[in-house]
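Scrolling down, you'll hit the structures one after another.
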Structure I
Amino acid sequence: MSLLRPSPPASGSEPSREHQSLALPLLLGQLGGGLRRRVLDLGPAVGANVAFFANRSCRVHIADLQQSLFPSGEAKPALSSEAFEAVLRADLPTAETFDVILAWDLLNYLEDSRIRLLSRHLAQRCPPGSLLLVLISNRKEIPDRPSRFEILDQDHLVYEIETTLRRDGPQYKEALLHRCLPEFEVESTFLLRNGIQEYLFARRSI
């Protein structure tokens, strides 16, 4: 079966890149049981992603922390802890819990102290066993802002790099992620040939 192809890149962005995901099919395999699952996407609204989960009886809420923290075309100054938490309180829903959280590559762009704050806020919205998908870059340089990810099928993701600018990559290791995400534990991790390490975390039992 041929894969759907993303639309051409916008001006100032790079060509979209596709990779085979190993964590995504594992995540989908744990969403069985015929229950209506709730998905929290921390990235921008992507129609293909919403439709993908809707076809699996999932309801998707878009938080789009990427846009709030890294507005397109702006050099966003470092936020204080109070300002960062204000963004989390404004963007993350408070009246419901979620079975799946899609963080994509957002953690590559947060200092470890900010990851701890994010982890605490996400944990408040997750029952034990909820899954968190994280993509960590092992490259020395990363795009200046998070990428836009689109699900092509249960095994493939495509990501659009929306800037040609670069910044130093933090190259977060698993031991640091354990410290920064204390409410979650690693279910599985996969190192891909494109320099991305996929993590599937699960919310620890309270």
Structure II
Amino acid sequence: MTNLIVAINNSVDDLPYGTSGVDWIDLSLSNDYLIFSNGSLTVADGKLIPSSSDLNQAGVIISEVAKVIVPKYFLADISDGILKEIKNAGNQNKRYVFAFDFDGETSSEPVLEIWDNANLNSIDLDSLGAGDESASWFWGITTTTALPGAIWIGDSPLVGHRLAGSAENYFLWLNNGLGALATAKTLYCQLKIIIPVNIGIAGLNQPCICIKYTSI
């Protein structure tokens, strides 16, 4: 059975998982969660896990004239009780941001999908396009083999995919389409959220980001 560790880079150093001195943090998948926010004095790196009120006050403000790229990405580290910013995430040409460390071979290529529930059977959240994958706010690009490049930057990236469900082109092949893993390997991706112009929707969205693979 091949095991998976999911980790986030809490450092500004764009260096691989396991590099000495780089603050990679392994997630507790049954407890920890991600927060996407505008940030504030209380919703910030090293601060206590925020309340709902704190999160509301730090919510991203929708624009009537332009798309809005969510600027801050955090891990809510429940064991430590604090937020840890994923400092290279989002609208940045950074490679080593989200890591997926496999300790052995797999019989299928690992993929990253985003759904609106843990049953992985619908994409009805507004942020996932309210059932329309092509309207999802979530964007991702596999960075296992290379940086995303300058064309990842901006509110209309020329690389990457909108992410929602499992339809072709709306998920990430984490091994860059090279197939199943023949040995232990760490895979990487970059993610960002782009909110459409004057979307007219407010509220909390809680999608489920999952990694699917089969092992021998």
For this session: Check the numbers for mean count of other Cβ atoms within 10 Å over residues 58-65 across I, II and tell me which is largest.
Result: I
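For the read-out mean projected area of the Cα convex hull in nm², for residues 66-177 alone, a value of 8.6 was computed from one structure; give its label from I, II. It would help to have the intermediate numbers written out before the result.
Working: I: 8.0; II: 8.6.
Going through each structure in turn, the value belongs to II.
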Problem set entry | Structure responsible for -6500, with helix-only ellipticity at 222 nm (-39500 (n - 2.57) for each DSSP H run of 4 or more, over all residues; to 500) calculated and labels I, II on offer | I
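Read the figures in this text as sums done on the coordinates, not as results from a lab. What you are looking at is a predicted structure, and each value in this text was computed from that prediction instead of being measured. Cβ atoms are built from the backbone, for glycine too; each structure is taken alone.
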